[in-house]
Structure formats: structure tokens, C-alpha cells
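Structures given as C-alpha cells follow.
Every number here is computed from the coordinates shown, using simple stated rules; none is lab data. Everything numeric here is computed off the predicted structure, so don't read it as measured data. Cβ atoms are built from the backbone, for glycine too; each structure is taken alone.
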Structure 1
């Protein structure tokens, strides 16, 4: 019996149990994937779950907001990728050690490339040779994974965050990162080709919120990627599309990072289409 789960808070929006239950079934594995709502300040609860991985009661864990960074001191080792990013979303036991990895970065990059290939006209046909600039909204654990993925594929980065100490820390971790609060970002928007939102504003159940400042114009020729996947169309995505931008939510990233985590836990490859189909069956209103 394989026992997996997700640590974070809140978790009522999560579709991870649907994804991983489908993966277990497809591989013929008996197992469960549970949600463990642990608040930011509940270090004891966090330690209890990590110890269950050490003892074999749990075989692996995903980590989401608000624990992607504060879980790090409780682990034995980080993969080089997770160490560079400074955030963890996947935990497993190897040779008696509790290992932290990050599948958010490759998951985001894979779906972003899909987004560009599917765009009209395709990004790679219209933007070849262009010096690429991206605006990242937020500076938490997800933002660090996005910044890592973009910085390692040639993007110039600008970070806009409410917590400037987080933005400062991020800018010290990656080359070519500038940081601003959103109020002062307006003069730079004409240089932006991609906007990535990593802030949970607009996530279910508070679907009428948006991280974009009211009255701030969107860049005219930018793509927008919102990491939020529930609801299937966020207010930010609707705002961007109304302004003429091509935009999508993070459903593809959710699937990609989940499949990569499942491979780390089991050594088995899962077709991404299988996970996406499972969501369509389990939550059909998500795609209406």
C-alpha cells in the first residue's frame, strides 16, 4: 500500500488527490493520496507528517503554500535544483534520508512551452532572437521556482511583490532580477513579453479577486500565465484576455509537476493526458 499526501493551508481547492489517485490506479498500485491541512505556524504538525515519511508510514509528500520554504530546515538533504531555488514541493525518503526536491520549475517550464507552441501565431515563429523579459508577480516559493525556470532559459526577470524582503531575497538568488512594488512597475510594462502570477489572489473560494492593480494597463503584446488552476478561468485571466492578451491558468503546470513527483515516488512514468482526463471526469464543471 502506497500512502502519499499534500501538506499546505488552505487545501479545499486542491485537485491533487484526483491526479494521484488516477495515477495509482493506472499503474495498478494500491494506495491513497490524502490532504493534510497544516497552518503556517503549526511546526509540530509539520514535523509529525515528515516523521511518518521517515518511518515509512507515508511514502511521499507534496508541499504547497505556505510551507515550501519553511519545510527546508526540517529535511536532511535537498536536490541541487531545490537548493538553488530555495523551495521544496516534493519530499521522499532515500537511503534513510528525507530528501526535498522541486518539480514546480520543470513543470512550469514544460507547460509554458506548450502555451507558446499553441499560441496564435506561435511564439517561436514571431519572437525568435528577441531579448525576452518576464514580470513575475510574487516572491514566495512558487515564484522562486518560476524565476529559476525562466532565468535558466534566457529570460530577463522583473519581480513585483508586496513583501519586499522576499523580493530582495529572490533578487540575491538569481542573475538579472530587478524588483519593484506593482505601483512603480508601470513604466517598465512596455518591455514585458510574459507576465506570470504566483500570488494566490483569485484562488477558490475567493474567485472575485485579482493581483493586478485596478487601472494599470496590461502590456500590449504580452502573454499571461496564472499559476492558479482553480477556478479554471481566474479574474486575472479574464482581465488579460479582455485587454487582448493570450492567457492561461496553471492547470497544465499542476499536471506536469504532479506527474514528475509521482515518478520520483514510484519510478513510473504517467501520461499527462491521463491525469488531465481524470480531472475532467471527476470535476466536469471545472471545464464548463
Structure 2
């Protein structure tokens, strides 16, 4: 039957001529297939908008297409502090610092005086002289002392505060005279006996000579005293040396006797830094 139909179709087409035969006998064109558009990805992060929780901002798949600027695992769109690393308990923000009411760097929980700025050496309480005894309990709050003496200097050390007699130098030089060694050795003993104390050595001159030369000489003499003590075993951080030249006279430079008083070495006994 199929063969008969084909024969009839061929015969019908053969009865036509020219273009009509070609049109009749040509195969019908295949239908055109239109591809659907790709899924939309507005931010170009490779995550389609329908799956992207932040479709306008490029992000990462692990966070649903959102960004995590601070890298703390919380996407920026839910992070209360998107540029500071935080934790779950604070919604992506860092935890607040422990309380320090007086802002002295010592936490209230460890501070014996939480409402007064103080020093760690005095458990957070004020300690002006740095002797580890809080001012409220210190009988001499402006002069470093010992616990045994209620914050004051022991009697043996009191003579080493202020101008020190017995320390002399060659004229115009920083060379210490041998007669000074006994006084310096006694000062070394005090520092050895009271490790809590530090010493500031201050050099002073009279007004004779150029100001700059006097400043240099006073510093050199203070340095010489410091070096003597270091050579005797005192730790470098326990002794400071400062030169003041002729800037701090104790009496007017109006006579030879007064000038002799102004040429001096002073000791300041200090507490811990």
C-alpha cells in the first residue's frame, strides 16, 4: 500500500514541470529551535540570582553568594561588624574589653583601686614615687622608700639623697679623685641592700666658663659616677646620669665659696620604673 502511495506522489510531481516539480518534491524545512536565555547572575559571582542571597554583591558559594569582608564566617549582610572579626555571641562583632574604670591598664577585677589610676607595682593604686607602696599607705609618697620604713628611706640611705659631700673631680675634668671612692662605695652598698631603689646621678657646675662647656662637663662627671657604680656590679637600668651645667645653682655664683657649693653631684633615690 505504501509503495502505491509513493508511486502516486511521484507521478503527480512528474506531471508538473520546472520550478513546480522542485517545489512539490523538496523536503519540508526542519523547525528552528530557540535556546532559552541563561539564568541571570547580576553580580557575576557564578551564583545565579535565584540562588544568591546577595544578588547585587559578588560573594562566595559557602555563604550563599554573600561577602565576608572580615573573614569571621559571618556574611556581611548579617554581620553587625562587617569589617571587624567577631563571634557568635556578639553577632559578628568582637567581644567588648574587660572593664577598666580608671583606664590605667589594670582590669577592675585585678585593681585594688579601680576608680583611681595607678601602677601595676602597687596593685593598681597610685604610687607617685614608684616604691610599690600605694600613696594611701606611704608615709613618704614623694620619696621612694621601703616597706619596713613605711615608704620612707631607711636611715642608712638618707644621706644619699641630695647633694653628696665627698665626691670630687680633677679641675675642669670628669676624672673622679680617689678620695671619692669611699663615698661611692657606700652608695653602692645602699643600692645592693635595697634592690627596690634606683639612683639618678645629677651633675652641676658653677658659672665659670662657656655654658656649653659646663653642660658637657656636668654630664661627663655624672656619667663617670654612673660608670663607677656599674663597674661595681650595679645593673645599668638602676642608675641614670644627667648633666645640668650651671642652670640649677643652689646659691648665687657671687663668691668662690658659693661657686664651690654649686659644683656638686646630687643623688636622687628613685623607686621602680
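Overview of results
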| item | result |
| --- | --- |
| Per Rg/Rh (Cα atoms, Kirkwood Rh), for residues 118-157 alone, the highest-valued of structures 1, 2 | 1 |
| Structure from which -10500 was derived, helix-only ellipticity at 222 nm (-39500 (n - 2.57) for each DSSP H run of 4 or more, over all residues; to 500), options 1, 2 | 1 |
| Which entry (1, 2) yields the derived value 6.9 for distance in nm of label points 7 Å out along Cα→Cβ at positions 38 and 198 | 2 |
| Structures 1, 2, by mean projected area of the Cα convex hull in nm²: label with the highest value | 2 |
| Given 63, 35, 26 for Cα extents along the principal axes in Å, for residues 94-245 alone, calculated: source structure among 1, 2 | 2 |
| Read-out distance in nm of label points 7 Å out along Cα→Cβ at positions 46 and 206, computed value 8.8, structure in 1, 2 | 2 |
| Relative contact order in percent (Cα under 8 Å, 6 or more apart) - highest-scoring structure of 1, 2 | 1 |
| Parent structure of the calculated result -0.69, -1.07, given that log10 I(q)/I(0) by the Debye sum over Cα atoms at q = 0.14, 0.24 Å⁻¹, for residues 30-133 alone is the read-out and 1, 2 the choices | 2 |
